[in-house]
Every structure is written in C-alpha cells, then in structure tokens.
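What follows is a set of structures to go through.
Every number here is computed from the coordinates shown, using simple stated rules; none is lab data. Keep in mind the model is a prediction, meaning the values are calculated, not measured. Cβ atoms are built from the backbone, for glycine too; each structure is taken alone.
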Structure I
Amino acid sequence: MKIKNVVVIGSGTMGSGIAAHLCNANIPVTLLDLKTEISEKARDRIYKSKPPLLLDKSKINNINIGNIKDDFDTVKDADWIVEAVVERIDIKHDIYDKIFKNRKKGAIVSSNTSSIPIKVLSQKLTEEEKKDFCITHFFNPVRYMGLLEIVKNENNDLEKINYLKKFCETELGKGAIICNDTPGFLGNRVGVYAMQIAMTEAFKMKLSVEEADSIFGRPMGIPKTGVFGLYDLIGIDLMADVLKSFIKELPESDKFHLVAKEIPLVKKLIETGYTGRKGKGGFYRINKTDGKKVMEALNLETGEYFPSKKININSEKIDIKNLINRNDKYGEYAWSVISKIISYASSLVPGITKEFNDIDEAMRLGFNWTKGPFEMLEEIGVSNFFSKFDDFKDNKFLENLEKNKNEKFYGERQKYTDIETLGKVKKNAIKIDGNDSAEIYRFKDYNIVEFTTKANALDYNSMDALKKATDKPLIIINESMQFSAGVNLSYTMDFASKGDFKSIEKFIRYFQETCKHLKYSDHPVISAPSGLTLGGGFEVMVHSNFVASHTNIVIGLVETIVGLIPAGGGCKEMLSRWINTKEAKQDPEYAPLKVFDIIGYGKTATSPVEAEPMKYLRPEDKKVMNRNSLLEVSKKILDSNKDFKAPSETKFKLPGKAVKDKMIKILEKLYNDKMILDHGMIVGKELANVLSGGDTNINKTLSEENLFKLELDSFMSLMETKETQNRIKHTLATGKPLIN
C-alpha cells in the first residue's frame, strides 16, 4: 500500500497540527469537524499560526475542509484516517463505527490519543478491523516536535505498522518509535514522572521555584523553562487532569502514585484561576508595579508572589556528573531528582519497551532533553551511581546492572531507526580534539565539528575547532536544538566592560579568517543546520561549500537588532549572492539595495522555502525533512564531490556613494516616520557604508578582504558606542530588543 491521501477528523490543536504537517509533506489531506465553519477556522489558524505550522503558506492549498455529517464519504478515498477528537471514549467509538463502515479495505485508522489505552479504544472493533488500527501519538507543535509514538496492539498487521513508521519517518520527518500499550506510552510516562519528581522534591527541600528551575533546566540538559515554567506553559489544570488519568490507569504498586498526589497549593491555584500562562498566572505571573511589568514568582511555602530572582548556579555547561557532586542544596536536589528518574525509567524495562534507549530517544524527541535517563546513568558511571543509590528492589534492570557492573552497558544509540544518525556515528567515531566550545570527531575519512556552548553561541574556541578540523572533509552538525544562535554576546561584552576593544577586534578578525578558511579549504566543508542559524551561525553556514538544511530552521542576519552589523562575512556573502542575479547584472544598485533591506530589518526565514527568496539558502542546497537524516545527506554530498576544488575568490564592483545616498534617504524616511531612532540611524549608515562598498565606485574592483575590512571597521565603530552596548545588555537581560 501507499499513503497518498489522508483524512484527519477533529480540527483542534492536534488535528490541525497533523493536517498542517501532512501539507508540508505535500500529502493531500481533508480536515473534518462537526461543522464546516469549524474546519474553516482551523484552516485559517494554520495559515496565521506563530510559530508557523507550515513550511510555506502556499502549502495550505493541500488542505480540503468539510464536516462529519456531509463530507464523511471522503474517508472512502483515504489511505490513512487519523482520529483527533476530544478525549471521550464514547465519541471516539462512534467515530470508529462510521470510519470502518466507510473506509476502503486495508486503509490504516489511527487515534492521536495521549492517554487512552488501545485496548479500550479498539474494544468494539472486530478482529479484522483491529489489524489496521493503532495509535499515532504526535507531540505538539507537530511540525517542530520530533517524536511520534506508534502504539500497536497484539492483532496488528505488523507489516502495515512498519510501513506507517517508515512513511512517518521519511515523509513527515518524525522519530517514529513503536511501543507497547501502556499508560502514557513512552514519552509522557517518563516525562510527566520527571516533572512531578522535580516539583515534589522542590517542595520537600524548600527550594524556590526559580532555584528548582535553574537546576531542572539547562544544567541537566533540559529546556530552560524548568519544571514550574513548563507547568505554567502546559497549564496547571491540564496537568492535574493528566495526573488523574495516570492515577486511574496505573496499578497502586507503581511509584508514579507517590509523586501524583494532590498538592494543596496547586489545588488552590486552579480554584482561583491561576492555571498558568493561559490564566491569571501560575507559579510565575506578570504583574504591573509603578506602571512597569514585573515578573513575579510564587513562594511555595506562603503562596504569595514576590519579584522573581535570577539564580546563578555558575554552571553554563551540561555536566551531570559535577552537578550531582556539588556540595550544596543544588547538588542534593539534582541527585535526588536524577537518581529517581533513572530508577523509575529503568523499572519500566521491558514493560513499556524492550529497548531501554527508546526511552532516552522519546525524551529527546518529545521533551527536548539533551540526554535521556540512561544516558545520564552512563555519564554518571555505573559504579559511581550504585555507590550513592541502593533503592532498587524489584527493579530487574538495576539489579542486573548492579551485579555485572558493566560501565559500557549502553551499546548502540537510536535503535528505533535505520538511519545512520549523528548519535550513532559519534558512538563509533574517534574524538580527535575539542575545547570548551566544540568537539572534533573523526569518522572514517571525514571530520565532524559539534558546537557545545549554550545555544551554540560562537567564540574564539568555536573558530579554533573549525580551523583545526579542515585537514579532512568537514561536516558541521550537532544534536542540540540550535545550529548556532550567533556570536556569544556575553563574551564580547566581557571585553567591552573592561574597555578591551582590541580583544574584540582580534576575535572578529579571527572569525573572518576562519570563515574564509572554510570557504577556500582544500577539502569540502558542509554545514547541516537545524533550529536557530542566526548571525555568526549563518556566517559559518554561508561560508561552507555545501549545505544540508533541516526544514525547521530560523535563519538570518539579525545583528542590527543589537546595534551591530554582520562582520563575519555575512554582508559580503549576501552581496555576492545577489550580485549574481539577472536584475543585478542590469542594475549595479540592485544587489546593495536588496541586501540593505534584508539585513537592515534583520529579516529571518522560518523554513528553507522562505529562506530561498532572500538567498539565505540556494536552490541547490539540500532540504531535509527528517533531522536524523542530516548526516546521511551530508555524507552523500561528500561522496559525490570526491574531485572537489575550492571556488575562486569573489570580486566585487559596487557603486559606492551613488547607492549609499539612496540608502541614507531610506533611513531618513524611517527616522522621520519614527520607525527608527537616533542610534538606529547610526547603525543603518554603517550598514550602508559596507554594502555600498565604502569609498569606491563602479569602476573599481574590491576583493573579499576589502569587504571584510569594511565590515570590521563598522562593527568596531558601533561596538564602542554606549548605545550599542546598552542594546546588547538589554537583549542579554530580557531576550528582547532595545530601540534607541
């Protein structure tokens, strides 16, 4: 069979997300709900969604809409029917009755439920119908979350289940894991337990919400929302319903019951409308004080709010081993939480899955953890773990591990997929070098550089690793959420605060030198970006010879927002791309003005489809739906370029003053319309100077070095101003731009 046509029934958040992602894969989909106008509103929400559910808004044309009463016969043509209606079993049973009466023979039917067991969902189906029925549990938002849990039953046609898995992996780009019919399946069973243990231990140890979130966050390789921030994001009332479902489904002997007990403070929050971000607030809230918005946090003992405090635990890197060995309350909390998560996750093997590392991958793909429980155990070390932990009675996995003390118990990673992923390759690669900001691996005949800083922000060490790695063909890739959010602004501000601008200039020169080295290396350089690819991260990518981009990228040059201009060759490379257009060959001012518009506004693209018109990506750059495939695709590029020769250096003929005057007129209009203020005008003029070619004219030829110097001079001129420094400080403190 082949899946060429899909019907999604239920146009709520999940149904809409699934339909939108099928559109992204160019699969025709019909979205049905009780009334056509409900589906129409859902279609409109998909079109306007932020972050965008569609790779390209034109993909919306792949969605047909209708209602269950009048348009149910569309099911007859569907190869796959996805039920995503409200979590009420009576409603679901009625829908299944209609589906199986109308579907074509052999069509797959699945439910997107996150909590109802498949044995309950399928109890009214015939044995024959059960063969084609399963659960496909997507995570929200569907486009961005990698995990798809496919829950099978004992009657399934396994060939069909495996085909569905492959389809969702290759066409939809999902990390599809087949799991058993147990409450919460893989991700939610462990993920919700982890949240609950993090919360209950914070109450027990009398930690503040900010302290708990500062540990149960980046230091543990968990998204920075932490536990209380995540509770607010999901909804405190919704989490209470999730816990009730687990309490109902799980046997009393399950340790989940110990962490799922109702907490009086949480009950009070729900009763008073403090249900999280969608309500009046939750564990955090925004309050107005003296006309200013102030972030407040809840005191877990008194139930009162107070101004939230930033907790600095002096740990920027993910280092589980050192974290649990800290001789303070933070170390005690980290160990208590991590050891209990490891204990609980291991107690579920082989009940929910026979492959323990499927649990790790579920946490990576569904909760954005950097390491799953078993990888945490591997990092801690088996002997070290058991020297501190002895509460594992009736836990067969830990009992066996304690007996054999196998430090290399983990074995292969990502067994759920046949793709040769970065995670698998790193297990067999040789780590040949590295520093605080990046690692260099050698695998067969090529090198891999993986950035390791927070948001993969770039510094001197990052550049050092890139330069060292070009002795072989190089792939720049990583497993973290971001390719690179750009140059480390804290790094540059540390120098600026001391008035040490020479060190900043030295770093930018080295950044430029490294980018140029990548472009003209004797061996091909490939960047495989995913997530944020901004500023300096974009400049690394744009100087690579080839690109294999994940479809979920946010890409662009955003330096003007913090009062700077791109200085790692971003201006130069964007000019180079636009100069080669048909329009630019007829009009020498066309390319500088186009790039001035793109960089000046700090425009970003949220997919390769959006990136191409701005020339952030080229038509020949590979676009990859499944992030796991980035390394495989990059390797194929290397294999097809064995006779690689570095490109010739670009030469520039730019109009100079003639086009700069036009740019300044644009700035003056923006200034008069109050779209920019005084410093925005200064930043714009510096950008205009670079993109016009400075003191040049159309008859002069400029080299790449000339453009690098223009970028550097403008960057340093702006960096030395208090206004740019204020913009950077404000962005670092708030995550928001300062307009000055």
Structure II
Amino acid sequence: MFDNAKNAKRIISISAAALCMLTSFRIAPYSEISTDAAGDVLTAFEITEDMKIGWNLGNTLDATASVWDNETKTSVVLDTAGLETETAWGQPKATQELFDAIKAKGFNTVRIPTTWFQHLDADNNIDPAWMARVHEVVDYAYKNDMYVILNLHHENWVNREDIGTAYDEMKPKLLKIWSQINEEFKDYDQHLIFECMNEPRAIGTKHEWWGPEQNEVDCINNLNADFVNLIRSSDSPYADTRLLMIPGYCASSDVSIISRIAVPDDDYVAISIHAYSPYGFTMDKSVADHSTFSEKYQDELKTILDGIRTTFIEKDIPVVIGEFGASNFDNTEARMQWADQYISTTKGMGVPCVLWDNDARQNNDASERHDYINRKTLEWYDDSVQVVDKMMEVIADDSIAWGGKKQGEQYDHEDISTGTQLISESYDLDASVTNGNCTPGLNATWAQLDGNDIAIQFTGDAPVIAVTNGEWKNWTEVKPYDIDDEKGIAYYSSKSIANAWSGETSEIEHLFARTNSTTTVTAIAIIGETAGTIEDPPVDNTKKYPIELADVTRNGKMMITFEGEAGTYINGGLGFMGAEDWTNIEWEGTIGADGKLVVTLNTSDIYAGAQSGEIQIWYNADKADMTDWKVYGLGDADPVWGDADRNGTVAMNDVVLVMQSIANNDKYGLSGTDENHITEEGIELANVIDYDQTGLTVQDALQIQKFLLEIVPDLTPIAAPVVG
C-alpha cells in the first residue's frame, strides 16, 4: 500500500522535474548541445517544411554607414565602419525580446541580412567585434528553436557593373568571408542556413533587374558552386547536411532568369528567390491605385509562382522565397487578399516564404513601406498585423496540405500544328541587340484570340507575348501559364490577356513574342483553349491493398501506417462500394523523418453495408507502401492505455513525452521534428482523461503517473472505445 500524501508529493516532484527538463530543452542554445545529441538529420524538403514562414530583420545588420559629401551633394558609403552600422538606417539594435515577439506571432524562421564589406581588413579578415555581434543576433533566434538564414547582403564588391568579368577578383573574397562565417558557426545544427549572396547583379546598367548577359550568369553560377564546395569540404559536423541557398541573377523570380541557374548536384541546396509579386500591386508607386487586388494581379501572381514550381519544385529542387512582401499603400484589405493567395499557393508548393520588414512606417516613399512590427515598442501595427494574421491563418489551415500541389496542374493541350499558324519562318531573338528582342508584329485580333490559347515553340529562354491595339499602342505582356519542356512549347491564355489588358479587348489587333535573353521562335499558333486540367497525377500506378470491412465497427477509428522515403508526400483513399457507387475516403500526408506516416480515418464514414474495400496509394505510389492498419473499436487485443511512445509498455517515458508534446509542440508534437515526437496513435492512447475532449493535457500525464505509483488501478479512459 502507498501513502497518498507521500505519493502526491512524489508526483508533484516528478512533474516539476519533467517540466524543468523540458524548459531546459527549449532554451538551451544549440551550440551547447553535443553533436551526437543534436537530433535526427532532416532532408532538405523536411527543413523547408519545418521553416513554415519567416521574417526578415531588414535594414539592421545589413545597413551601411555613410557620410555626406558637400561638393557632390551625395551620401558616400564608407569603406570601413564599426558596430554603429547596425543603427545607421534608423533601426534600433536587435534584441532577444524582438525575436521572442516574432516567434510568438508564429514565425518559425528568421533571415538576418548581413553586410560584411565595411567590417573587413585589407586581407578580408572580419572584424572580431562585428562577428561577435552577428553571432549574438543569430543566437537570439537560434535559442528560440527557430531556423536562421545568414547571408552576404549589400556587398559593393558583389553588386557591380562589371560583374560579368570580375569572377577572378570576387572568388577569393567570397571564399575568405564564408570560410570565417562557417568556422564561427560550424557546430550549429541544421537550424542554421547559409545563403551565398543577396541579389547579385550588374548594378547601374540598363539591364540591372532583367535580361542578364551570359557572362554575368556564368559568374554567379560559378560563385555559387565555389560557395557550396567550400562548405561541403569544411570540418563542420554539418558540412554535408547544412541547407545552402543560392540565388540566380538579382534573385529574380522570372522564369527566363531562374531557368539559367546552374543547380549543383547536391541534396541540400535550395534556390533563393525574391518575389515581391506582382510588382504592380506590391511596390510600384507609379500605379495610382493599390486598393484592389484585381483579377489581373491574381493571374499574374499565379503565373509567377507556377513558373517557380515548374522550374524547380516539380523537379524536386527545394526553393526558399527569401524576400516577399507588399508595401503599405493604406490598402490593408487588398493586401490580405494578396497574402491569402500568395501563402496558400506557396504552402501547396512546399515553399517557405520570408516576409521583408524594414519598419519603414514613416517612409515618405510608400513603395518601400514594409512595416509590420514597431521595433521600438515591439507592438504590431494595427493595419499590417492583419496581413500577417492572414498568413498565419493559411499556415494553420489543415485543408491546405504542405507540398500537396508540388506537381501543379497538368494540361491536355491541342497539338500546335493543328492551330492557326501566325509565322512561316523562325526568328532568333536576342535582348542584347537593339530592337532584336521581338518578333515582327503579327496580326491577331481579339476575335481570333478570345476563348483560345497561344502556343509558341521555342529553344532557349521561354518568351513572353505582348499584344497591342490597331495603332500598335497599349503594349501589354503576359507570361506562359504552362511550359512543356520536352516539346519546347510555351502556352499562353487569352484569359490572362483579357485580365492584363486595360481598355476594351476588342481593340487588340497585334501580337509579338519577346525574349528577356536569347530565344529562337520556330512556331506561333492560336490553338483551342485547354479543356480542363488534371489536378492529380493519373492513377494508373495506384497501389491497392484489399481489406475486409464486414466486421469493422462503424463508431471507431482506423489507423493506417505507411512507410517510405522521409519527406515524400503521398495521398490516396480508402475505397469501398457505397449504396450505389464506389466511394473513397481521401487522405494525404508527408512521410516523417522516421520513414512512417500514420493516417487516421473515422470508420463512421464507411458505408454500413460495405463488406470489403481497398486502401489505395495514388500519388508517389512507387515511393511508399502500406504496412499496417488497425481499427479502434473492434478487434482481438486490448490497447495499452497511457502508452504515448507506442513501445508496448507504460513507463515514465510516456509521461515525459506527453509533457514534451504540450510544452514544445514544434519539436515533440504530432508533426514535430524530433525522432521521438508523439504520433496520432500515441495521442489516442495517452488521452486518458476526458477522452471525448480533443488533445492532451498535463492531467493526462498526471493520471499516467498515478497509475505508475499504483494510486489508480488502470488507465481505461472515460468514454474510450473498446479496442479488441
């Protein structure tokens, strides 16, 4: 027999000890944890999924010091400066409290843009004081169990007019800086991400933001490769598994530019893209009215994000949109609509986005007013916080599966040869040649285009199309909504043209194909509008597992276990014959780091008269197998109530896991990153108090402890289903 008073004290002591342990897990810096205890190695796509959504510490460590030149009446950037650069652009010093507020709002990633050139000596050695300050700011986020992106930003030796011919000069400087940063943070785990450069471009040229020359593209590609090779050859325990972000020219989101990125053959490289898209809505101050997120803008945003999807995501290349945002033009409602589409689409693609915030509330230039949190008061601005809340609402929406739309839409186009042919010869287009970037104007009236698609067969970079009125005015461009890489055909929708056109569409009479780089156009045709889309890949590769349903209770839960490659998204259904038709209860999910996915279905959704059925895997069926299924409510074995870790016994480990999942959901919860995070079945078994209520509480952990101390005779929960 046990003395209840003593037992109660012991329970409190155990609970307190467990909570203290959990607290230490949450705040201990990763740099103090040994390499062996750093946790499981995540795949690149597991990292990007765990990053969720991020925030930029803009205009702080990336700020530069300058002095006013009275002769030229200009501000001159200094070659060297000290720690004062952090506040040079009007922002206060970063604090732990700021990062706590960012974490509390729901952001799981922080990008820390950092400028280094003012803090180097003649041999490119980084000022120790500056490195220490950068390290301190990185730790603000890192200790919060957040992902941190650290980069080279606003480097005057990167963004230069002669970037196309400066590779030999730039390479040693890039490698010297990154070798020091890597050495400083070499023991930091996969929560720390390195980004090679920020928006490298030929600054000051006419093509600074579009149409790079080939030697400029080559220089950036070579520097990216050098950066990756440097990190991979270092002595860091995470040398091979640290996620590295590499940009294309100016970190553009344009397909004609991102398609020229040379992606290293490396499982832990992600493409870094900046997409303040669509620019006319998000930042263009020449646009008079930003109060409406119009169909034109919606269509343009869809096209831009689809371009990122088809170029990288569909080819299993991770992407991080390191900067995005919509400037505050006093248009909160429209920005909320923009945020809804943006994050819904990128979440479906499996792409984390990092919001640019420069706290420029008082900026007279509304096009640069990215203001979300007041850095001085740590309060969120009333209008902009609504935009952030909309983003968080989408991230929390379980109906939008992370990475569930990686493959995008698949189209069944008419053959280009069957359409109305607009050219009879090929054209070599070159953006670097004066007046050489377009085909001649072609006659294509709206009566011909309306309700149809335009198809262009090409080699080189995918072109855009432009339409004009009969007087060759009102030049309006649209990008392809689909590109068939195998056939080399780009497709454009008349609906996109109508959304982009200002005025009456009946005025449209002419059409051009234009390139941002070099393109050879061999055919242009008007074809019939694509008749529908295929949302999911065809089911001809479906895996089917027959199961008997006659004896399955209709008031319980079915838990199905799938095994396969970690990070693989799969979907499918539980199929059976309903009253009249074949019926599917659909499911979806991503295989976890342990190589398993457990799906829970309500057996009440199964038709009462169904005698047999099939568990089916539709998407990525070749990468996963169904290995087990159980029904809670009927069977021939009793459940082990309280067995949170699913090892067949009840012990103190189950108490700790319950409390860990409550205290640190991101790490130990249902979709947590830790190898031993709780599973859906574990939640079912550990929910021993008020079973009909959703979720675990400290009371469940306390009840399990009472059972271990023999204060309660068993752990059969209230209103629990009978597991047979």
Structure III
Amino acid sequence: MSKKSFFLFLLTIGLSQTIFSYEAGRGYLRGFVIDSLSGEPISYATVVVKGTNKGSTTDGRGYFLVAGIPVGNREVIVSCVGYNTRNLNVFIKENEITQLEILLVPASIRLQELSIVGERYDRENAADLGLEKITPREMDMMPVGIENDIFKYLQTTTGVRSTGDVTSKYYVRGGGGDQNLVLLNGATVYSPFHALGIFSVVDPEMISIMEFNKGGFAPIFGGRLSSVLNIITKDGNKNEYHGSANASFLSGKLAVEGPIPNGSFIVTGRKSWYSKMLKKYLNSKEAPVSFYDFSFKANYTNPSIDKNSKFVIHGFMSEDALENENPLKEDYSIKNIVGGLNWHKVWSSPLFSVVNLSYSGFEAELFPNYSQSKPRYNKVIDISNDWDFTYMYPGGDEIAFGVQNKYLNTKLEVINLYGQKSGYNADRFDLSFYFTYKFYRYENIGLDIGIRSKLFALSKLRPFLFEPRINFTYKPNPTIAFKAAIGRYSQEIVTLSDENELISIFEPWVIIPDNISASEATHLQGGIKIYLSETFTMEMEGYYKYITNLIDINTAKYSAAQSDFRNVNGKSYGVEYLAEFQSDDFYTKLSYSLGWAFKIINEKELFPRYDSRHSLNIIAAYNIGYGWKVNSSWTFSTGMPFTPIAGFYDRLDISDPWDFYSIFGNYKSVTYWGERNSKRLPVYHRLDFGVTNKFKLFNADVSLGANIINVYNQKNIFYFNRDTGEKVYMLTFFPSLTLKVDL
C-alpha cells in the first residue's frame, strides 16, 4: 500500500470517528446468520424487529446490522427461504451494540429444491437498479446440458446476449466481452472460460452466491464499462466432513469440505476426460482440448485473539491445453492463477471492514508447430490491495468508503508475417478512492450517491479524474417501486481481439497503449418493479449507454508506422422486461429484451457482431415429488449481424518472384466482402429439457439427471463458411447424463 493511500485511509478513519454519533433512546443489533448444520453463512436472510420498521438483510458473509432500534425488550424475527423461521427476544440498550450469532435450521420440506432466494427479501427501499443476486438454487432451475455453467445462466438474464451455443462469452447491454469484470472472492479472473470459451472455469459446486451488476454499479467497483460479476465461494462445513463427486460426459469433479480448528475449509477440482464430446459444439470437428480447475478456501476465527475478525485464504487455478496431433496445426495453452487473503472485521463502533490482498495471473501462448501461424504470448500480473469500510448511522443511513491499490503488468509478444519480433510490455500502478452515502432513513426512499476518483491511472491518456454515480429508489406503496441510476465509468485494460472471429482462442489482455485514449461510458437507466403478490413480481427497465474511445481494429492502416488500433465511439439503448413466479410446486421466469447497439466509426453507425434486436427466455421448473424434478428452458432471439460475401475474384500470387512459371499461372481465389455486418442471420430458437431424481443409496445422497439440448432439433445457423458460403449450424439434438454423489 503506497504512502498516499495509507494517508487517505487514516484520514477517512479519523473523520468517521469524529463525525459519527449515536442517537438517544436507540441502539444497534448486529451479527451473523449461520446454517445450523453446516456452519456456512446464510446470505439474504431477513432480520426484522417486530413492531418497528427496522430490519436488514444479510450480505454474502451472513452479516447484518440493524440501526436505530428503540431500547427495551424486542422480538426479532429471522427468516430465509429454505429455513425454519426463528423468533428471538433481545434487549436493546441505549447507544450500545448488541451482537448475536443466529443459527437457522434447514426446513425439512418436500419442495425445498424449488426455493429461490430473490431480491424481494432485500431492504424494501434498496437502491439496487441493475443488480441481480443469484444462488446455486436458481441455477438448478435450468437444464444442465453437458455441463452445468454459470455463464449459460447469465445468458438467460435480461440485457445479456451471447453469439451462439458454442461460447459462454457474454455481452451486456451492447458492451463488448472484455467490458465485463469477473471477481472471485475479490480477485479478478482474466480468462474465465474453459474449452475454447464454451464453459466457465468457475465450477458451480464451489459457489455460495453471485451478484451480477449489469449497469449503474456502485463506486466500489471500477475498471470495466458494462458489468460486474462478483462471486463468493463457500466457506466449507464447520461441523463435519463431507465429500461429493460429479460426473458428466465431458468431465469429472470432486469436492471435500470440513472443519479445522477455529474454522473450516473446502477444496474442489474438475478435470476433463472426454473432449470428443466437444465435437457437438464445433460442427463435428475434432477439438483435442483438455482442461482442469482447482480451488481451495479456508477461514479462521479465533475468539481468544479477536472474536470479531475472520481471516480467509483462498486460491484458484485453471489450465486449458489444445494439443493437435497434426503438426500442421497450432497448439494453445491458457492458464489462470488466483490467490488472496481477506480480513473481515466488525469494529466496536457500527463499522464493518474488509481488507483484501490478492494476486491474479493470466498466461496464454500460441505454439505454431509447422502451421502458417506465428508464435504469440501474453501474460498479466495483477497485485491488488483493497481497504473497504461500511458505517451505519442510527437512523439507517450508511457510508461506504475505501482505498483500492493495484499493480498491473501486461506483456504481449508477437511475430509478424515477415518474422520480425515485436512486443508491448507495460508496468503501471492504479490508485483509486471511493465514497458513497446511502440515504435509507425513510422507509419509502433509497438513495445511493457517491463518487470514484482515480488518483493514479494505468493509461497515459487517462480517463476523467472523477466518476460520479447515483442510484435512486422510490416506493410510494408496498406493491410498486420506481428506480433510476446514472453513472460514469472507465476502462484502461482491454483484449486485442477481432469480433469477426467466431471462436477466438487467443485474446491477449494489455494496458491501453500510450497513443490510445482510455475508454469511458455514461450509464442512464430507469425502471419499475411491481410486487403483485408474495410469489409473483414483474420488472421493467430502460437504459441508454454512450461510450467514448472504444478500442477498434484500424482497418484504414496502410503503413507500418500507423497503429493497429484506433479509438471509436459507441452507444446502446433498450428496454427489458422480467416476470418471476414461485409457488411451493412451480417456478417460472420470463425475461425479454429489446435492444440496439452501435459502433460509430467515421460518423457512421455500424452494428457490432453481438447486436440482437429481440431476445426472449423462459425457464420453468416443477417438483413432482418423491425426489423427482423436471425443468425446461426455451430461448428465442433475432439473428446476429454478419458481413456478407459479395463475390470472389482471382488474384495473381507472385510471393515467389524467382518462380518464373508462377507469374503466369499461380492464381488464388479471394473473397470480396460486402458492407460490415450489414446482413443478419435467421432467427434463433431452442428448447432444452431436463429431469432429475434424488434418492438415498446406503449413506450417500445421489442425484441422477438426464438432459436434452435442442429437443426439437432446430437448425440454428452459426455462420456461413467464408471460403464456400456453406451454412454451419449450432448445437443439434443432444442428450446427456449427469451424476452427483454426496457423502
């Protein structure tokens, strides 16, 4: 941590201790809500003080804080879907903090698997437009397919698009794929994809919760223009040892968890074993891809040292290797190494802090062998140190502030067609400070107003010094809420990739070169949420996003002195609709998006590859009983843009001037392209279906699933072959089986 950031940290703490005060006749209640069987923290549990309008919701660590409670004996109601509600009698003292550890017993009900933890359990006036909170239970509502995947679930969310079945790469509200930040326990994951981008590297078995911000995200997050996916992994069972094994046609998984002195641990691993299954994704072409991922997490709390501190150490690594047996084809290697240490501290005042020290490494390399490709190498080293604090006033208002420090090194080495080696190596420091005031003192109004300031920037042509952000909620009555958000965002590290590459394996990350300006975006969005009943909600949102200084390939380059990339502008806008219904037996979710996305090049508006006008997703799940559950998902979307072939012509090849005969007869067929992304593919639609049975086998809990992708075998066009114009299709009818055993 630099001297400047440490000074800001001390200054902020000093100010907090002088300006924060207690309120006469009122006190605080705080603590943690924990699963009584596993000892895991329970996220999104509701804590309500009966007879008052005071309450709170637990965060990803199970922590809650309720301020401004009238003194005296109070009845506290703690509830969460899937758990038995608990009532406690608590005495609240004036100007003091009462701390509890609340254990909830899982409800032994037949329909527990359909229980969804949703936003309706949050603070009623939460200023949370654009935020979706996702649990493993929600991901279980979708048919698994060949492999359960978190990014496939994200693609069913409003405002999120993909370019096809063969990729998990996602695009949020008209933004590029590299504009999405993925955090794993506070550390950045630079390459979150397995198997040529088909699956996520993050195994759902290790996830506790996910928070997906698709616009208007808070000042605590920076460095990306479009979205933030914040993933928190499980702590592990604190009471007893457990193990599980999963198997699919593509890979096998193992997980072990259990107690350690004053804490717990969890270890997960996954390894591919039959890559020929990927032929279904790649138009029957061989893809000799092997991959693995491994994660661990351990937490430690020692009351004799500090009962209000929790230390977490975590690690993650993954590797993908594409090794062709044919020496005339190139090979690839892609690696992630992530690790970190988190310190969670509840202070004597109503102040909560998280200190995060993390390392994230990414490495990708292309080995040409005897192919016509040239060697390429990319490496990223990210060392981050974040100090984040949250303070709550007696009336319910909150202040969030912090200092975030980052050292970043990116290295790119390439060899051009003439055999000349070139590279780009950058070492930079980033220092940012953020401050947010959360106005929650009135039950029907929520206001988050804050700013993020970039004191030291990664890029030479840096973004604007200040990034203001506002998020607002007004709830005139219990059945309706109006929401709005506005904010500025910036990004200084990008991938150098061509969007016309349908499957891009090598996508190098670099700090924006000194001759290119950093990208900036302005988000404007508004929405309405209607609570029709306890089980039925509807949401509608509209957004407008304008981006300056996007990075684009310089198609006008004609000399070596010119840059390969240039700055262009972009914009996107649209409306989204979401409806969710949940009963004891049935769950369904319908999401619809209507959107436009443009890149503005030389004052001309062009559609990017990921622009799609209409998108509709329907998910349904039904609990039959006796351990049986069925689910299905149907997707419909209008076609993606593509650049059409206008024709072909023969070009004389004189690459070898000493070959006299080639001058007269060596012609090559060359494609003549039409206007960029001026045509669209036909509409896309697909139905997936799954059925799962859970049963007891000796001392093991067994889950056996059968799934079908593309039930009615719809032939969705992926692309037209550039050489022949032939149609290449996405996934056709594809059955698969999954098996999970818990011990």
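Can you tell which of I, II, III yields -8000 when helix-only ellipticity at 222 nm (-39500 (n - 2.57) for each DSSP H run of 4 or more, over all residues; to 500) is derived from it? The structure behind it is II. One of I, II, III was used to compute distance in nm of label points 7 Å out along Cα→Cβ at positions 175 and 247, and the result was 2.2. Which label is that? For distance in nm of label points 7 Å out along Cα→Cβ at positions 175 and 247, the value 2.2 is produced by structure II. Determine which structure produced the value 34, 23, 17 for semi-axes √(5λ) of the Cα gyration tensor in Å, for residues 207-438 alone, calculated from the coordinates; the candidates are I, II, III. Going through each structure in turn, the value belongs to I.
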